[in-house]
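Readers should treat all values here as calculations from the given coordinates under stated rules, not as data from a laboratory. Because the structure is predicted, anything quoted here is derived from the model rather than measured. Cβ atoms are built from the backbone, for glycine too; each structure is taken alone.
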Structure I
Amino acid sequence: MSTKEELEVRANTIKLLSDLTGKPIIPTEQNKEQAREVAKKAAENEAVNLSRYPNETIAYLAGMVSQYDAMVVNELAELKLFVVNKLIEDTGNKDARIRIQALRALGEIDGVDAFKRRTEITVQHRSTEEIERALMEKLDKFTIDVDEDDVVEVEEVQTSLQTEHAYATEDTRA
């Protein structure tokens, strides 16, 4: 479990206990300072033992993390909107290369997907008996009916080949 997941579980438990007991969670300045120190350690990828801290510190830290996550999401959404707006502006550029690049980039944005290639795969579920029957039908197409008269013994073929080879060798010597 990651530190963030552990924090979320602990914060949910603390809130539940607070709701059940009716006792509010009010962090002191010391709790807030501890939460800031823990956040700093976690940001630097240091190991953090959350069980060492009081409930008020954990609750305050969880609030800090969720507020930070919301800010990051809002900033990313604003950044995407900015990029899209700039690309739209570039579609009116006099230089055809810039217009084409802007249109291509706009077409690749999630939701637009103008250039995505889709491949459809159809899965047919069959029973083992159906698969065996279909396989046997295909194998029957490749089977050749042979009369016993058409079968040549391997020894006869080898003897015939050796004789032909001997004649060919004599012809090359002459």
Structure II
Amino acid sequence: MINENDWLVVGLITSPHGINGKVKVKSLSDFEERFINPGMRWVQKENELPSKIELDSGFKQPGKETFIIKFKEISNRNQADKLKNHKILVKTEKLPILNKEEFHLMELIKLEVKILENQKLIVIGKVINLENEKNNLLVIKLYKNQKKVLIPFVKEIVPLIDIKNNFLIITPPKGLLEL
């Protein structure tokens, strides 16, 4: 499970939008209200400490996984541009309760990675991070050579996730682990 002192990244601020301080946000969440309902939010630049900011309003762009949001303290494009590449965070203690088969993406970090070889499950590495800029990718550190590989987080390649027992199984296409 997620440590309650941790943060969960729910969105990435990708760019300013217009001249009045609005920003475009790529959602990493299934909960739209995080980008629409007014109230306090947390933003973080790279590895700095998160800081509070107040969400004034927001809306989802039709047909996209992006939102246009307005923070109270941000009133022009220059201020909005300074938020580019910031993450929008929530405290893990504020996470909604999920159904039995659901999980939060951050729960994948530190899971052991297994593959099926000769009818046996073999541990080959550990999930060390997630890359979410364009697609969801798992960053896996392989035990045999300490190399980091990016694995697309799709059902065909990651067919089983067992949060309770701390592992996931991958079925990578030939050559993917050698890249």
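If relative contact order in percent (Cα under 8 Å, 6 or more apart) is computed to be 19, which of I, II is the source? Don't skip to the end; give the middle numbers.
Numbers: I: 13; II: 19.
Structure II accounts for this read-out.
When mean count of other Cβ atoms within 10 Å over residues 69-76 is computed for each of I, II, which one produces 17.1?
Numbers: I: 10.1; II: 17.1.
Corresponding structure: II.
Name the one structure among I, II that mean projected area of the Cα convex hull in nm² of 11.8 was derived from. All intermediate terms of the calculation are to be shown ahead of the outcome.
Values: I: 32.5; II: 11.8.
Derived from II, not from the others.
Matching task: -1000 is the computed value of helix-only ellipticity at 222 nm (-39500 (n - 2.57) for each DSSP H run of 4 or more, over all residues; to 500). Pick the structure from I, II.
Numbers: I: -23000; II: -1000.
This figure was derived from II.
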